[in-house]
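Read-outs throughout are calculated quantities, based only on the coordinates presented, and are distinct from any laboratory measurement. If you're wondering where the values come from, they're calculated on a predicted model, not measured in any experiment. Cβ atoms are built from the backbone, for glycine too; each structure is taken alone.
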Structure I
Amino acid sequence: MSTSPDWDVIVIGSGIGGLVTASQLAAKGASTLVLEQYLIPGGSGGSFQRKGYTFDVGASMIFGFGEHGHTNLLTRALADVGQHCETVPDPVQLEYHLPDGLTMAVDRDYEGFITRMSARFPDEAKGIRAFYDTCWQVFRCLDAMPLLSLEDPAYLAKVFFRAPLACLGLARWLPFNVGDVARKHIRDQDLLRLIDMECFCWSVMPADRTPMINAGMVFSDRHAGGINYPRGGVGTIAEKLVAGLEAHGGSIRYRARVKNVLIEQGRAVGVILSDGEELRGKRIVSNATRWDTFAGEGSPDSTLVAKDHTPAAETTWRRRYQPSSSFLSVHLGVRGDVVPEDFHCHHLLLEDWNELEAEQGVIFVSIPTLLDPSLAPEGRHIVHTFTMSDIQHWDGLKPKDYRAKKQQDASRLIQRLESILPGLSEAI
């Protein structure tokens with residue numbers, strides 16, 4: 001058997017991160033192969049079709065399509081491989097529906113958002129302005145430098161010489177979480193809980209466990225670059241990246257499940273597929289989760305890299321991080337008249353503050369057909385709702401019990417959504 005590399009780079013998984021990596025490498029001249037176990041690209045950033053509907057697999061609140069600075073990551077990643085996505089700007093990022101009748105819409109226009117928040121909490125108007133303006137300070141630093149991993153402790157050191165002033169400005173915020181900063185300016189407990197939800201929307205953590213550096217990005221970029229929905233569905237992003245990959249000589253294979261990474265003399269030199277096929281590459285990139293890639297606490301019994309070859313540093317890394325929860329997702333095709341004409345695309349619903357981090361506590365809702373009606377048959381809408389649901393509640397269930405729990409939990413989600421979409425159950 002030949003041991004010469006078949007490819008310069010083999011990328012395991014075609015999630016957006018894997019596709020951006022692969023297409024960028026291909027554009028720079030590397031022979032690149034992506035291996036995807038499923039039928040379509042994109043992972044949770046993909047789309048699928050059923051009975052005339054185009055459903056997004058995961059979230060449809062998309063950042064990164066701005067036109068300026070360094071935070072427009074999707075715009076630049078696509079342009080680098082000669083691709084472009086037509087997008088629909090969302091005038092409102094989302095609307096919160098919270099306990100005790102507290103609602104709040106987040107306008108794309110920053111001043112409009114601050115005015116709306118200040119009208120709801122007039123005694124905190126000065127603190128609201130101070131807190132969100134502080135987020136802009138962080139954002140301007142981030143937008144002035146090349147973006148790497150915000151979780152990398154050496155991030156600032158890597159980019160310091162390219163943007164020294166921005167790095168110095170950003171460094172002061174590294175020790176702080178959002179809760180620390182919010183409480184410097186705000187006293188109202190309902191408003192602080194709303195900021196908890198602002199963080200939970202994308203970090204699935206309350207403010208006290210959300211880094212300020214991350215919040216500065218999200219709380220400001222939603223106004224700077226805005227939320228922009230890809231026309232044709234979120235899966236269009238993955239399809240465009242695949243087109244860019246292939247245009248630059250790269251390749252993608254579907255139904256190609258990688259069983260193991262092949263290690264020789266301490267180096268990753270290839271992969272072994274589930275059917276026994278062996279492929280070799282000079283570099284192997286995993287777009288699987290960290291826990292599915294390396295063995296260790298929290299990983300399944302079988303991982304891509306066996307325990308004997310898992311780096312010792314992985315143990316230290318796992319002391320600092322834990323896997324985020326899995327999600328229960330329900331895709332609905334509904335009559336168009338159940339969605340009010342002035343309804344926003346994205347919503348978050350929580351009835352009890354004590355349930356913020358509970359199993360199936362917060363409900364995320366997306367109605368992308370409000371931005372792109374072509375996703376559904378005429379006179380119909382898509383309602384996509386999802387909620388955190390830990391895999392431990394599903395793992396090990398017999399098929400019959402699994403189907404019963406799925407139906408029961410989905411019905412409960414739909415019933416809860418009746419509070420903002422009356423008549424939903426009868427409109428499916």
Structure II
Amino acid sequence: MNHSSLLREALTRGEGIVRLAPAWVPRAFLVPGGRLRLHPRDLYALGAHRGGIDERWFSSTTHADNGPGTPADEGLSYIDYDGRRVQLREAVETLGDEFLGAEVMRREGGWNVLCKFFDNLGPIPHHIHQNAEFAARVGRKPKPEAYYFPAQYNALENNFAYTFMGLEPGTTQDDIRRCLDRWNEGDNGILFHSRAYKLQPGSGWQINPGVLHAPGSLVTYEPQVNSDVFAMFQSLVDGRVVPWDLLVKDVPPEHHHDYDYIMGMLDWEANVDPEFGAHNRFFPKPVRDEAAMLEDGYVEKWITYAAPQYYSAKELTVHPGRSVVIRDSAAYGLILAQGHGTIGPHPVETPTLIRFGQMTQDELFVTAGAASRGVKITNASATDDLVILKHFAPHNPDAPPLVPDSLEALMPEPVAVVLG
């Protein structure tokens with residue numbers, strides 16, 4: 001069914017901005033952290049056999065790769081217009097020039113970014129996402145990703161607010177091969193060869209393909225390439241067995257027990273980088289002079305900017321009772337983290353508690369035309385900030401250089417504790 005007339009009506013009435021319904025995603029091998037504002041009774045709304053809901057995907061045109069039994073639309077965002085729904089993926093395929101701009105459609109062919117919150121009680125197993133070479137061998141895209149830890153979702157740290165990343169310098173490939181040998185012996189010991197970094201709300205990380213990481217228990221805002229490719233390298237986490245199948249999920253069948261192939265998926269030099277933290281940790285960077293923004297009633301910062309060829313993201317704070325017009329050079333998705341008000345003609349509010357299947361007013365998609373014309377944003381509260389997270393697809397013209405002039409100058413406090 002062609003929904004182009006409905007989509008054009010939604011664009012006209014929404015002044016180039018459309019409302020999106022929540023897209024919830026479960027993970028069978030993880031325990032949800034309970035901080036995504038989903039009602040506690042709904043954490044297993046899709047059935048205990050599917051796992052708990054620990055992710056919410058934003059502006060998604062990507063199907064969740066959750067194995068057999070995964071619904072055809074799991075992970076996909078729906079535009080909601082007066083109760084009628086159309087997948088954002090269909091909207092981009094049908095009216096891509098109007099949603100993303102003709103130049104982006106010619107260059108990218110679609111909305112090539114996925115952004116999500118993930119929220120777990122404890123850590124995720126140590127794993128990698130494959131690079132372009134290895135992802136292509138199973139018909140998938142590579143997956144770099146970035147992390148940002150919004151303060152509004154992290155009043156509670158849950159069980160383990162540290163992320164193991166990379167490998168301890170001096171680790172050998174034989175060390176990791178022995179971990180693979182021990183897969184069925186319980187804990188294969190791979191974390192003995194890694195180091196954990198204390199996670200800091202208001203900061204972020206860049207994780208490139210082939211780099212081992214075991215994300216900790218802070219709620220994480222995660223822009224990434226729109227791919228669900230991964231390989232788990234840890235056999236036991238928090239007492240839960242990780243099957244070998246999750247190591248070789250995106251490995252050709254003939255290589256499922258080929259250690260050379262499996263080890264080849266690791267970016268060895270990046271993993272054993274002795275300055276891993278300095279090279280991969282990032283702090284917010286104001287989009288322009290901060291004093292001038294404060295005068296105008298807002299502050300906007302880049303929170304993801306290390307790989308703008310793949311994605312970028314901003315955090316916008318509009319102060320109580322203020323209205324601002326914000327212009328961007330590219331389309332973007334957004335999610336509210338705090339407050340209420342209006343964005344364009346749309347009322348917006350941050351929910352306290354969401355039932356599964358319930359519509360919310362906290363997520364929008366801003367088309368390229370609306371972004372370039374400028375979006376009026378009003379904070380309707382007399383006391384509370386309105387905080388918005390904005391995610392952009394590849395090659396946002398506004399994105400800053402890959403590396404800040406002085407990383408130390410952006411650090412609000414000393415580097416977080418390193419264990420190991």
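Before moving on, here are some points about what is shown:
- Label whose coordinates, when Rg and Dmax of the Cα atoms in Å, for residues 25-200 alone is calculated, return 19.9, 60 (choices I, II): I
- For 2.9 (distance in nm of label points 7 Å out along Cα→Cβ at positions 89 and 377, calculated) the corresponding structure among I, II: II
- Origin of the value 2.3, where distance in nm of label points 7 Å out along Cα→Cβ at positions 57 and 105 was derived from one of I, II: II
- Source structure (of I, II) for distance in nm of label points 7 Å out along Cα→Cβ at positions 113 and 137, computed value 3.1: II
- Parent structure of the calculated result 1.7, given that distance in nm of label points 7 Å out along Cα→Cβ at positions 225 and 249 is the read-out and I, II the choices: II
- At a computed 22 (relative contact order in percent (Cα under 8 Å, 6 or more apart)), which of I, II: I
- Computed 51 for percent of Cα pairs over 25 Å apart, for residues 217-352 alone - originating structure among I, II: II
- Look at mean projected area of the Cα convex hull in nm² for each of I, II: the largest one is in I.
- Comparison of I, II - label where FRET efficiency 1/(1 + (r/R0)^6) of positions 73 and 361 (r between Cβ atoms, R0 = 35 Å, to 0.05) is highest: II
- If helix-only ellipticity at 222 nm (-39500 (n - 2.57) for each DSSP H run of 4 or more, over all residues; to 500) is computed and equals -10000, the structure in I, II: I
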